[in-house]
Structure formats: C-alpha cells, structure tokens
Structure 1
Amino acid sequence: MKEIKYNNYYWQNDLVRLRAMQVEDWEEHYYNLFDSKARRLLQYQIELPPTTRRAKEMAEKFANFDPESGRLMFTIESVEGEVVGALNLSGINERNGTFGIGMQVGRDYRGQGYGTAAMRILLNYAFNERRLNKFNVSVLEGNIASATMLKKLGCVKEGVRRQTIFTNGKYMDEILYGMTREEFNNNSV
C-alpha cells in the first residue's frame, strides 16, 4: 500500500489525527478500562471488572462507522500515529440540530492537549459539515479536567442538575455545558 500523505487531511491538526475505530483498537480500550477513577467520571458509575470479550465486542460494534451503532466512533492518534484515546459523535437529533460528544484520552496521554485538539476537529465537523447547531454535554461534579477543557473550547456552563448521580456512596451533581455553532465559529476565528 502507498504511504498516506496527511498534509491535506481534514481529520488532522498539528497535534492529533482522527480515524475510524478499528476492531484492533480493542486492546487500548481494554487497557483504559482499568482506570476506574477516570471511568467513573466518564460513565458516572463503577463498571464491572473488564473482560477481553466485552472490549472486543465494543470495538466490533463501533468499528468502521457502522450506522447501526448509533454513534460515530473515532480513534484519536497523535500525528506520529500512536493511539492516544477515542471519541464519538452521538445523540444526534437532526430535527433540532443537537448532538453530544463522548471522549476518553488514555491515562498515559492526559494533560498534553490531545483531547482539546480532537474535540476541535469533531466540533468543526458537527457544526460546519453536518449543519448541527447545539453541542450539549455534562460532567460529573469534581471532573475538573473535563470542565476546564470545555471552557477552553468555548462551552458555557448552562446549569446544574443537583444530586442526580449516585456513585461512590453519595449523590453528586451533574454540571451542564453547551455551545452553539455561532459561539464555536466566533471562538475559532
């Protein structure tokens, strides 16, 4: 196969490249399932112990943008080609123009700007190629890293659902953030 030249590739910026999740990505997903603290912040609960079978099934379900899966799952790579995480475009409501994005950056790659860079690519796609208008997302109280990234991207804190998530023996708040296409495009200039 010819060497791929990425210099004009839409799905890349100076830090990351997005590609379709592949079945082979199950191992990186499996590795990150053992980071219970991060998974609780992502899923709002403690998951059962990981199994290789469930990790493989997840990768098979979301590989190659299967339209039956209900979400577009991407693998995040560094521009050097190393897998650093995953994110997905989900909850798309074409009638109202709303959507969500879920993301996990691998424990070995957090705090290096990969998540923010990947989010910018996917937000640009959602707003300026899919004509969606409103990004809605929430974070569990105490998820300072995600809240900081969302603010950096230009998201606005829209509210708090008080004591709606039960995890780690207590009820916790769910913090709501959002961003419109206009806000994104004004921030991107």
Structure 2
Amino acid sequence: MQFGRYYEEFEVGAVYKHWPGKTVTEFDDHMFCLLTMNHHPLHLDAHYAQQTTDFGKNVVVGNYVYSVLLGMSVPDVSGKAIANLEIESLRHVAPTFHGDTIYGETRVLDKTPSRSKSDRGIVSVETIGYNQHGTVVCLFRRKVMVPTREYGDARGGEQPGRPEPVDAARYASAPGGPPA
C-alpha cells in the first residue's frame, strides 16, 4: 500500500478521494474536547445545546473535524512529507453532529521545486470534508514539503527505518513456533 507520494507523483489538478470515512461518535467529540481543554457546553452539554442553540443538539468541535480530515489525507498526500509548512486557510462551512460520517478529498493546487535543495518540493493542496449527505462541512488549504524519489531512495526507499527480523529463517522452519 502506498503511503504518501514523492514530489514527482503529484499532478496539479489531481484529486485524491480519501477512504474510508469516519463516523463521529459522542465519545470522539467529548474526548477531543477534554484532551484539548475546550469545555464549551455547545460540545459537551446536551441540555444546554438543546435549550440555547439554533441546532438543538451538540455540535462536534471544529478542530476535531479538521484533525480527522488532515489524518485521512496522510496516506494520499503527506505520508512522505519532510514538513507541513503552513495552513493557509481553514473554514468550517457547516456543523457536524454526533453520528455524522465525514468523508474527505484533496485537490493538488500547485507544486514548486525547492529553490535551495533539489531533492524536495512544495505542494499546495486543498482538502474538503463532507458528511454522509454530501454537505461540505470543512475545507482547508495547506503547503507540504515533500521529497523527490532521489531523497527517498537515499534514505531507505518506501519503508525507511524498517528493520528486518533477526533469524527469520530459524523461526519460519520451526514446526509449531519458535525453537526452545
């Protein structure tokens, strides 16, 4: 399975549809709020949300939605990244609720070779997230520094740093498991 792309593999205009989607649970939302110390009752207090908001129910915290979409895009976009350079814009277009399923896709907007190092380049992308009804809920643009294939090959190829099993032949030939 491919994990990220080299600079040469990005094409301006290409769209990567991230799979699978993620159904947002109340637990996901509450845990994220608590971990990030966002205690706004809109996200945590169902009675408050029902009585005092236009939505009448809890709204999933926007940074969780953004984080899920960013994570979804890693295998397609930034899995080989040297650095995430910048989030140019982030917009929450519509609310996400507990039980909604988020899907995402990323379009390549631009790519520019590095001016200082020939083994990398900058890729600009826009990711949109939408729910099970197709309603866009979030979109953001970012710039990612990605390696060229030359950079990857010089550092171990597709799975850099992955060790090989020691004495693999010895274990593979032992009936019923490893030798005593």
Structure 3
Amino acid sequence: MPTVRPKPGEYNAYYDRYISLIPGSDILATLVNELPKTVALLSAHGEEDGEFRYAPDKWSVKEVVGHMNDTERIMTYRALRIARNDRTPIEGFEQDDYIRGGPYSDLRLADLVEEFQDIRAATLAFFRNLRPADWTRRGIANNNEISVRAIAYVIGGHELHHRHILEERYFGSVRSRAEIA
C-alpha cells in the first residue's frame, strides 16, 4: 500500500486542486471513509432535487453525480493501463460532452448514487490488488505524465471537491428554497 503522498512532478499541477483535499497518506482509507458521507448527503435529498441547478448554466445534481461516476471510471481505467505498464498515451475526455451525451436526466438520483457506490467498490478492488511497484509507475494521460498513486488521490479529491460544491451551492440553495416556501 502507498504510504507516501504523490509528489509534485508525478502529476500535472492542475490536479493539486483535488490532491490537496486528501488528508494524510492512506488513500484507500480515504476512498472507503468518504464514500458513506457522499452517499448520505445525496440520499438525504429526494428525486425532485435531482434536477436542481444553482444557476441556469450549471449542471443539475444528477449531472454532477453522473460526472463523478464517469470521471471515476475513466481515472481508474487510466490507473489500470499505467499499472499494467501500457506505454500507449491515454487520451483526454471532455467532461461537458459526456454530460451532453449522458442519460442523467432520464435516471433517478437514487440509481446514480447506487452506481457511484458500485463504481467505488470496483475502484477499491482494483487499487487493493496493486503491487507496491505498481503505485509509482507512471504513464501519459491527457498529454501529461501521472503516476498510479496520483490517480488514486485525484479520484478521492475529485469526490471531495464535488461533495463540497453539492453541500455549498446545490443543497444550501435547496434548503433556502424550502425555507422560502
């Protein structure tokens, strides 16, 4: 298991916004311990909140959860390829295209939350089975070098980043709407 946080140079500085949110150096514990908090936050809201947008040009709650699901899948795929020593550069993805092409408005919020839990279970199974050398292996994803260890931290930090946004901008606004009504 990795006991050292990823260092600058193992990832593009853009990812500091996510990696900096991870406390300590036990990324697997973080991935396990933060999941119930995110699930509880989302499960505390009904289906009517799934379409809520805090501004007209922002994603709905369901689109945010769909984005979290898509991103965790993609990042774990990147980690898989790099851990297996696949030297082929991995392409990037355009998150807004995924939202436009996704089925999120047709899905129930509860189903997206369940999918998030399933994806996290698969992510954890993958990372738990890595050998020590696999964690520090590096590859190219989206034209930038990144280590498997850094990808794990990005996955965890991405969840925390979006949970904070949901708490502050979405569900804070939902509470305000309910108090007005």
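Quick check for you: by distance in nm of label points 7 Å out along Cα→Cβ at positions 21 and 149, which of 1, 2, 3 is greatest?
Largest calculated value belongs to 2.
With relative contact order in percent (Cα under 8 Å, 6 or more apart) as the yardstick, tell me which of 1, 2, 3 scores highest.
3
When helix-only ellipticity at 222 nm (-39500 (n - 2.57) for each DSSP H run of 4 or more, over all residues; to 500) is calculated, the result is -6500; to which of the structures 1, 2, 3 does this value belong?
Matching structure: 2.
Values in this text are rule-based calculations from the coordinates and carry no lab data. Just so you know, these numbers come straight off a predicted model, no measurement behind them. Cβ atoms are built from the backbone, for glycine too; each structure is taken alone.
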